[in-house]
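Below you'll find a set of structures to go through.
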Structure 1
Amino acid sequence: MAKSAITIKDVAREANVSVATVSRALNGHDNVAEPVRKLVREVAKRLRYTPHAAARSLSSRSTQTLGVVLPDLYGEFFSELMRGIDGVATAHRWHLLVSSYHGDAEQRGAVLQAMRGRVDGVLVLSPYASDTDVLVEDLPVDIPCVLINTPLIDAARPVFSIDDHAGAMAMTSHLLASGYRHIAFIGGPDRNHDAQERLRGFRDAMAAFGEQAKAIELPGAFDEASGHQAGLALLALPQLPDAVFAANDMMALGCLYAFQQAGVQVPQKVALAGFDDIPLARFVHPSLTTMQVSIAGLGEQAMTHLLQLIQDPESMNAPGLTLVPSLVVRDSTTTRDPS
């Protein structure tokens, strides 16, 4: 005969306290004396008691779980974003239900549908400029929702994002001011709003400088492989540009590898810059000049705001936040004589 599961009543009886006290102690409520809380946790651990999540959800009307919906889980950007999100969730004793929709709008809708009833709020990162109408239809209306890097203007749902246009203009202007005139830009995915804004910033800065500035634009996919491919394409040209500005650091690192394979020195022969300031950017050789974005900070602030919405529904109309990147100059660029 199978051994019956340990219940909250067994813990209460063993600790000689009420069931309500056990519940409060295990759920982190303040109105429990610390010695009692410690005793209850020790007993629960010894008996190997696991709270029944579904029953707790029914009694408290809270799942203590938050949904995180991302277009991908691979890469330094998403790793840093999740680090910030998870840090806030852990500090407040919330669990995370994380899912990727692999850039597919239909799958994103299915993921959001599957999370209904399982989470108390949701963070959604959807950077695709072409399907905002579909996104609005997919978003839950019965729980708080915070958007990240989404080109959706919706007062009911705060958006936390990066000023990609300003960041790209700042980097391009820095390269031009450093004496570089012939600059190649490695872009991101066509449908990606961040990529579109970074390309727009590059073009605006180049146009503002005047006819002396010459641009080359190459396609990219925000990954190392596409950066490497772009680097090979540049190496095949009759003449290399003065500088390369990749729309994110991962592509910049792929491009750097292509140059190193060919024996092309950075920055002596060609300068190289990226965007995002992922942790690896400062540890490669040469260290990468980039636009610094606090990716983990973006996740922290979005998650903090979501918890605020859950605790205070009246703050639903509180605005989101747009982070402005800052220029970080490292060894992959140098100052040239403009003459």
Structure 2
Amino acid sequence: MKILIIQQKMIGDVLTTSILFEALKMEHPNAKLHYVVNKSTLAVVENNPFIDRFLIVTPEIESSKSMFLAFLKSIKKEKYDAVIDVYSKFSSNLMTKFSGAKVKISKYKWYTSYYYTHTFKEAKAPKTNAGLAIENRLQLLKPICDRIPEILRPKIYLTSEEIERSKDFLTNSNIDLEKPLYIISVLGSGIAKTYPLAQMAKVIDAIVDETNAQILFNYIPNQIDGAQTIYNFCKAETKNNIYFDVFGKSLRDFLAITYHCTALIGNEGGAVNMAKALDIATFTIFSPWIQKEAWSMFEDGNKHVSVHLRDFQPQLIEGKATKALKAEQKPLYEMFSPDYFKDQLQKFLNENIASIS
């Protein structure tokens, strides 16, 4: 059996969908499993032992009709038996069609359902602490698996060389790995998923006040202005604990650095999902318009904790459509003071410091 799984989207989506490969290998150990991902997301699934081959969509393929057609023809040559298209976008609809597979599976959308032999409506409420992002993906296996795990955790596979190299990098940067080290996801993937900068600085101040921990900022080069603004908002005593220039130059570098951290704290997004896949504790601040039930994966109130404005001021959120909440995200974010969740953050910090003692 040869199976193609398509997940063209963000890093967190690509990582989360990787659980399907492990589940498939449990029941079909001899199956050939291929994964379509965008080049920018490959790092989070590199070395995954359950994936036999990657089909990489590059920016050039996305921007060229002729190159995309050649990519579709390469899929057709593989003669797949089954395709799982996780999000059912226009480009993945075409990949599904060109695959020639007899079994074609996706989430239900009325305007694309005719492309597929099996579609599933997504659940609205989670049954486990795995969260909807996990549960809804696992149901896509029903047409080709008899035994589907209730829960599977995404995993990132670092090499021993990557782990040792990042350890050397941190110690050479005067980081003491015997002391608490927090990596802060200071900025989201966009303004609509970024906790207000001055408020994020207050969160970092509170972390240092409580723990005297060493602080790393997670940001990419084009976010340096925002990261610098947050740094400038921090108190002088906090700045002494921030190693602003110590960060990963690539996504694999970031993963290897995160491996050595006590916890990751900050904006909801791919960085949080990656930390969880590395078995690193997380404290997540959700944007008011994001559905917490979908992405608050494996939360237990101890190692993995998240906060959402709805937890404290439900009347501001409930009954409003996602589109309306997104339009109001700025004033809603401003209302979400760090004072609301200072007790949860303090408890999280104390418990995770205790775990490394």
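What to note about this one:
- Structure from which 22.5 was derived, Kirkwood radius over Cα pairs in Å, options 1, 2: 1
- Structure with the greatest value (metric distance in nm of label points 7 Å out along Cα→Cβ at positions 21 and 77, set 1, 2): 1
- Given 7.6 for mean projected area of the Cα convex hull in nm², for residues 237-324 alone, calculated: source structure among 1, 2: 2
- Structures 1, 2 were shown, and FRET efficiency 1/(1 + (r/R0)^6) of positions 37 and 109 (r between Cβ atoms, R0 = 25 Å, to 0.05) at 0.75 was computed from 2.
- Entry that produces -13500 once helix-only ellipticity at 222 nm (-39500 (n - 2.57) for each DSSP H run of 4 or more, over all residues; to 500) is calculated, selected from 1, 2: 1
- Ranking 1, 2 by mean count of other Cβ atoms within 10 Å over residues 205-212, the structure that comes out highest: 2
Since every read-out is calculated from the coordinates, none of them should be taken as a lab result. Fair warning: this is a prediction, and the values are worked out from it, not measured in the lab. Cβ atoms are built from the backbone, for glycine too; each structure is taken alone.
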